[in-house]
Every structure is written in C-alpha cells, then in structure tokens.
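Please go over the structures that come below.
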Structure P
Amino acid sequence: MSEWLNVGKIVNTHGIRGEVRVITRSDFPEERYEEGAELHLFHPNKAEPIPLVVRSHRKHKQFDLVAFEGYPNINDVEPLRDGLLKVKKDVLKELDEGEFYYYEIIGCDVFTVSGEEIGKVKEILSPGANDVWVVESKVNKKEYLIPYIEQVVREIDVENKRIEIEPMEGLLE
C-alpha cells in the first residue's frame, strides 16, 4: 500500500476551459504540476482515487490553475471540486543535501541551541522568499513563526524528528 502526500485542494473551477483553482500544499508546485505529471484525486464522494494527468499549469493570484488531460471544459471538472490532489510518496525524487520535503519537517520537535524545547512544527507557510514554520508550544499552545533561514535554523535531523534553532531577538515572544 502506497503512502500518499497531499499536493493541494481543488477549491473551484476557473473559466470554461477545464481549469481548476488549487490551493497548493506542495513544496515543489512546478514539478507537481508539470505537463504530463500524474496526480490522484481523492474526493469525498468517490471510493477510489481518480488518476489525473496534468495538461497545463499556470499561476493566478494566490492559486495554481491546473488543467487535466481528458477534462476539456468546466462541466468535466466541476465534479472534481473539493477533492484533494495527492502524489504517491514513492515517486518523490531524492533531494539535495539541506533540502527537505514538508512532510519530513512537519511533526519535528524544535529546540533552541541551548536545549530549551519550543514545540512541534505544525505547518509550513510559503508567503514569499523563504518558508515559515508554524511551531506550536506544548505548554500553552502558543504558535511561533520560525523563518527557514540559515541564521535561525541551525540543525535539522529528520531521522530523529529534531530541529535546533538560534532564535533571533523577539522571535519567541
């Protein structure tokens, strides 16, 4: 049984030519949505995942607009709405040293370099130049936003689900 990783959610249709609006949850949207890439749609109304092949992809505002082979117009893609697009974990390529998939980071425990426990990575935001890790404190459920930059993130050990950071002034307030 394959493990599946979430790529994004189809939130609406776009135009009449079979494009859908996707809120992406993938670290490599260019690769996930490249022409010919295979994704699987998991829909609440369907028992089995539906295989889809990407026909085209473009960015539009905060969305990815994706069209699939065999779904040429709005009537074809309307039933796909609210479905989750996923990819099999075993199709992921090996990353270069220092690169990580989101699923490897989410769930890691975060400590300061001096050993103080901060919390666990809950989600990853991609607002701009660098990712931001949302770390939830185990003590008071407070959320800290940790920028994924060299000055802050000192060590990542995905095997042991442990991350060490050097907090900048004001980061943990």
Structure Q
Amino acid sequence: MNRPYAVGVRAGLRSLAEADHLLRTLAPVLPLAEPEFGCTHLVRGDRPQVALSFSVPTEALLSTVRQRLADQGYEAVPGVPDAVGRAVLYPGAARLTGTLTVAEVLSASAIDRVTVLGSPGPVDPDQRLVTRDHVRPQWQDGELVLAAMPAVGGTLAPFEVPNPTPCCANH
C-alpha cells in the first residue's frame, strides 16, 4: 500500500459498522472532494479496536486534514496503522452497485484484482459479481484486492456481507 500522505485516527470503535459510519461522517468535513482512500484497520492488543485512516493526494493537504480531524475531537496520528487496511472510501466505490462483471468492477474503481475464495486461478473478467452495494476490498502487497465467493446462479458476491449476524445472536 503506497500512501505517503496518510493520517490515522483512533476513536475507540469496536465494530466495522461503526468505523464505516464514522469514515463516511468525517470524509465530508475534510478539505477534499473525495479522500483518495478511507480505510478501517483492526488494532489488536489490550484494547482491541477498529482504527481509521485517510489518505490525501498531497502533503499540503495533510496538515489541513489533521487540523479538521482535531476540530472534530479526534486525535490524528501520522500514517496508517497497518498495511492491510479495508477500503471503505476509494475511487469508484460509489459506482459498484447492482450486478457487474469483474471487468467492470476493475475498470470502474481503484480495485486492482478480484480473487475467489478456494480458487487458485484468475477470475474470468466476464464473471458476474452481485455487489449487494457493499464492496470492501483490502490492501494486499500494495494492491487493492476484493475477495469474493461463489453465489447463487453461478455469480460471485463480495466475501464481506453488508449486515453480518453477530456471533452468538441466538444465544
């Protein structure tokens, strides 16, 4: 992941849904038409949490972004928490709705590659992907990669589901 102008935010969040919401809430406050990337990062340790990161296109905007985050009551730290962030905001994300081919996903967004769980080979560019309007690729070795899984009717779907059932929901 090559994002030289990035800022991290630790807000004590416990869930990806909370982190997604905060990313979308903070992004319009930043001095950008659209952040290059807004990612979530799982932070392990004594107090596990989900941290955020924003990348910006220039060094000049970095101090302004830090100040705007501080104005909102968040401590901004330099860089990203780790190299495997989960992208929520990224170029083309808003265009990934409905059912698209893998080729359309790659040409319409910043996603570099689509992989299918359990499949060693490349994905057919004509393969249809049912986005469920929830496409969360992750950084892997400097590439933005979407993990997909087989779905109904010979289609694919992103591995991450929009509204996961919490663990032990029926207990």
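Looking at FRET efficiency 1/(1 + (r/R0)^6) of positions 42 and 66 (r between Cβ atoms, R0 = 25 Å, to 0.05), point out which structure of P, Q has the largest value. Intermediate results must be reported in sequence, preceding the final value.
Details: P: 0.95; Q: 0.65.
That would be structure P.
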| remark: Re distance in nm of label points 7 Å out along Cα→Cβ at positions 90 and 154: value 2.8 computed from one entry in P, Q; matching entry is structure Q
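For which of the structures P, Q does the calculation of Rg and Dmax of the Cα atoms in Å return 18.4, 57? Working shown, then result.
Numbers: P: 18.4, 57; Q: 16.6, 51.
Label of the source structure: P.
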| note | Output 4.4 (distance in nm of label points 7 Å out along Cα→Cβ at positions 18 and 146, calculated) maps, among P, Q, to structure P
| remark: If you rank structures P, Q by Rg/Rh (Cα atoms, Kirkwood Rh), for residues 82-137 alone, the highest one is P
| remark: Value -1000, calculated as helix-only ellipticity at 222 nm (-39500 (n - 2.57) for each DSSP H run of 4 or more, over all residues; to 500) from one of P, Q, is from structure P
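No lab work stands behind these numbers, since they all come straight from the coordinates. Not measured: the values here are computed from a predicted model. Cβ atoms are built from the backbone, for glycine too; each structure is taken alone.
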